[in-house]
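Q: In the part that follows, the structures are each spelled out as structure tokens.
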Structure I
Amino acid sequence: MRRVCLFILAIGLVVLGLAFHPLPAVAAAGKSYILTVGQWGAKQDAAVFRSGGTVTFSHGKCGVAVVESDAPDFLALALAQNAFTSVAEDRIVQWQSPVRESDVIEAAVTPGDETFVNLQWNIKAVEAEGAWAAGFTGLGVRVAVIDGGIYNTHVDLAGRVDVAASRSFVPGFAYNQDTGTFWHATHVAGIIAANDNGIGTIGIAPEATIIGVKALHNGSGSFGAIIQAILYAATPLAEGGAGADIINMSLGATLPRGGGNTGVGALCGALNKAVNYAGKYVLVVTSAGNDALDLDHSGSLIKVPAMSGSAIAVSATGPMGFALGATDFRRPASYTNFGNSLVWLAAPGGDFALQGDAICAVPRVPSGFLVNYCWVFDMVLSCSRGAGASTTSYSWAAGTSMAAPAVSAVAALVRQKYPGLSVGALKTCLANTADDEGSNGHDPYFGRGFVNARRAVTE
């Protein structure tokens, strides 16, 4: 595999794989379980109590609950109550995992006198400037980023994050905490809504509001945390939720269909219920995954939440030699999952497949050049955490994790134009204004097409 670099305090890159790695079950007051039923109510609360458990979260209309218990026979006792559709022990899963990384130090970014818009080929690929020229920037639209920690004091995210509505569902950590210097959620948030401030980068919907909903820490998290995050994000502000219009989940796990006797099937079913419930009220956008799998012919494998309920999954594209003049921004990325049963839309996610370690230089604005390996420039540039008190760190990254937020951002532009648009109509608009790439019609790599911001708000 091509080596992957992460720049500290400047410009960097990470290639993110999305693989399933089961870890020990969640440990709190005993073990954690996910329970489902048609609708959750007093009958279910009582049945949990009789089984020796404590309900820590429940959603009545969705019919999903998280329960803690130290009773060794809780599963059997709960199933014997005839009050639940499914009962499964929760799992912590590695939803986001860097393949390889090594530090490369560059001159630190100086706020106010340089910007990297010339390196943001993804902005050009989706024709975002055409949407801005038409007056659409995502203003007033709320996008929940269900992910790890968001560095909300980054200069390109300052003022874009609704701090009051942001939440963490990872015990012991706030929504703006994580590990390392990359911070996946920070990169995703920047692709969506980095400020138009003359510093660093700009997002596709630079005036949208981000809600940080932390369900992962260092790339891993439980099914229960993700389910709670989805339902919180989809709940209106007036009812104590995040009030999101769009949910972005740049995360995923490859699992066996049905799950055998491991309980994975029940956990996927619970996740499916949460996505379907949320999808009645908000658009749920997910990454298609980075395993280069054909999900039409994957046998016993399924990708979640990309294939969960009403979520739409996004595949990735990236150029081969952007710094050398390439403009093939819609070329399917070397790693992207694909399949008619999986992909709903395609968007720029970047790639790292250019051979060799030749050096390229791309001009910055207003002056100077950024110098690096030519293949680095084929990735997507956005905000990152950096080290110490830095608020001006940026990283390149490649993955369907970078493609999904491009679709979420374009959806925010459309929602700004049509505030009362239903979720179904929003999906239709995105599909009808996407550019038909690949084979005619629905395509395993592009789905309904490559997302186009300009067309989405002008046609």
Structure II
Amino acid sequence: MSIMAILEVAIGLIFAWLVLSVAVMYIQEWIVGKLGWRSNMLETCISNLLTDPAMANQFYDHPLIQGLHSGLDGEHKPTYIPSAQFSMALVDIISNMPKEAALIQKPLYELRKEASRLGGSKRKSAEAQIDFSLNLARQAVSSQGGDPLVLPMLEEIKQAIRNLHEDYPALRPVIRAKIRDFDKNKTQIEAVLAGLRAKNAGSPDETPIGQFREGLAATSVVLPELKQTITTLFKDADGPNPDGEGILAAARKNIEDWFNNAMDRLSGWYKRRAQTLACIIGLILGILLNIDSLQFATQLWRDPIVREILVAQASAYSSQDPSSVTAPDPQQMLAVGVQFSQLDLPLGWIGTAVPTTLDGSVVLEYGKNSLCTMRPKSDADVWGIPFDSQCHSIINAPKYNDPTGWLLKLLGIFITGAAAAQGAPFWFDILKKVVNVRASGVNSDEMVNRTAR
């Protein structure tokens, strides 16, 4: 056989893997969307960065991040957060940390988690009261009305907590513990801020950099691990501006870089997980559709007509814009699937149904009868599925009692699954290169010499 035939077999096989990869991609995207992998993995990563699930909830409820939510009432958390918005939201949360309305949010989020363990209507009612308190707390943090507006909000929050204590006995131990922690943290923060403000005649520093420093001091009480991380990034942020604007801008830049590095690691984690899912889907499709790469390649080698048809389809497909592979037209892929089904390719398990006699036998040529059974005992029996007076024969498979043939079959299907896991863009690039090599008309002897070297 010439080197051109080998190239044509490779093109047909790669094209088949490309079509399968596209199908796997559609199924994978549907599963990932249903399971919310991207948003869940991003939330887990951010929770690890912020060292506390309650702090992560506070971050996701920040107005800058809330705007990235989707779905009715923002029920779906974002799958992507720009690093600039992450940095601005985190700096704002930390800067507001000394405020009582911000400090009370952490125990409220923790209390909401405990309320989710209540049963039935009690859970919904308790969660609604806590959500109301959280909304009030967020309004109080962003309020510019001062104590006359904020203090009534705080009193309403505390009254809601007292009502929870009375209405839900199961939550009482948790509420008492959260109140003790809140009072303790508030006292410690006041002491820390008093020492920090001593250098400023006891008054708070109203500049953005001053508010951020006081927020870090408060964070050291509530979330010491996060404070240590941010302080490390903050120390490296030296700026020339006396008012601290340059220092704060540099600190935000360092936080953005920290977040981007975490997203790079998350991207690698997601890709490995997605590739594993693609391989599993490819194996399942390979088993269900009996897509045996070894048998497929053998058929292409033996049948030049089928080979030429697939090469023509592959050449037409490879001439398209690569972007069409990442988001292919469903109608186009359906047409390709119809063309595949019309070719004499070793795909599928079940052949054409043939009628059976009363005793379940199939009448073969020359009038000879053979039993249709799932457990053939001899070569005279037909291996098939008897159903509704018909025999659905098993095709494209080794003999029932051929262990070596079945090992090769499993190997071929495993190769199919591994190929599908590489993704459609990968096979599209490979297909273009191989098609271009064939179209260039490289001398066969030269190709053989290259292969030998």
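Please treat every number below as a calculation from the coordinates, not as lab data. Here the structure is a predicted model, which is why all the values come from computation and not from measurement. Cβ atoms are built from the backbone, for glycine too; each structure is taken alone.
Q: When distance in nm of label points 7 Å out along Cα→Cβ at positions 161 and 377 is computed for each of I, II, which one produces 3.1? It would help to have the intermediate numbers written out before the result.
A: On the way: I: 3.1; II: 8.1.
Here the read-out was taken from I.
Q: One of I, II was used to compute helix-only ellipticity at 222 nm (-39500 (n - 2.57) for each DSSP H run of 4 or more, over all residues; to 500), and the answer was -6000. Which one was it?
A: The read-out was computed on structure I.
Q: Which one of I, II has P(r) over Cα pairs in 10 Å bins from 0, in percent, for residues 33-232 alone, as calculated from the coordinates, equal to 8, 32, 37, 20, 3, 0?
A: Numbers: I: 8, 27, 27, 19, 12, 6, 1; II: 8, 32, 37, 20, 3, 0.
The read-out was computed on structure II.
Q: If we compute percent of Cα pairs over 28 Å apart for structures I, II, which one ends up with the highest value?
A: Numbers: I: 46; II: 67.
Answer by largest value of percent of Cα pairs over 28 Å apart: II.
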